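Multiple structures follow.
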Structure I
Amino acid sequence: MTIYKVLPSIVVQSVVNNDGQLVLEDLPFAPGDTVEIIVRGRVIETLPNKSAASSHDERYPLQGSQPYSYPDPFEPAVPVDDWEVMQ
């Protein structure tokens, strides 16, 4: 097992230049420090927050409904004479 010492994370918002470059200035790291860069786009839309009740109803649509029973669950769905394979 390898244990790493991780430097603190920072969040910097910036704009990509017209030539496609991103310049980061005044970072709190010493020259020569190795850093990991993760680039992601910003949030452009926030989805509406649904209430917990509607979310629960959507996730479990059969909850509270009448249970079904199958007296012979292994009987064929169609008569055996109708199977093309058996002919």
Structure II
Amino acid sequence: MQELNFTQHAKKRCQQRGIPISVVEFIIENGDSIRTHNDKKHFINKSRLKKFERSDKDFVKKHDKHILNTAVVTNNLHVITCMKKNKKIKWN
């Protein structure tokens, strides 16, 4: 995967919300995405995460809560923001 560029906003939000950069990269590389206007929203649900429990066992075990509770908004290779999912998100 090519190098991701984090906006200042995304860096700040990750720090404020305690989301490791490695989790953001994992979600973008392995998660599902939905296109909204010019941006993509990336996320991983439980069934998708189970597929990676064997191949990336240590990483998933360490970060499973972050992975399941985080959504990432990107525009091409620019990470716009990261957010915590408290409940089921209605994607447009």
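Throughout, read-outs are computed from the coordinates displayed, never taken from laboratory work. The structure displayed is predicted, hence computed values, not measured ones. Cβ atoms are built from the backbone, for glycine too; each structure is taken alone.
Hey, distance in nm of label points 7 Å out along Cα→Cβ at positions 62 and 78 derived from one of I, II reads 2.4; which structure?
It was calculated from structure I.
A value of 18.3 was computed for mean projected area of the Cα convex hull in nm²; which of I, II is the source structure?
It must be structure I, since only it matches.
When helix-only ellipticity at 222 nm (-39500 (n - 2.57) for each DSSP H run of 4 or more, over all residues; to 500) is computed for each of I, II, which one produces -2500?
Comparing all candidates, it corresponds to I.
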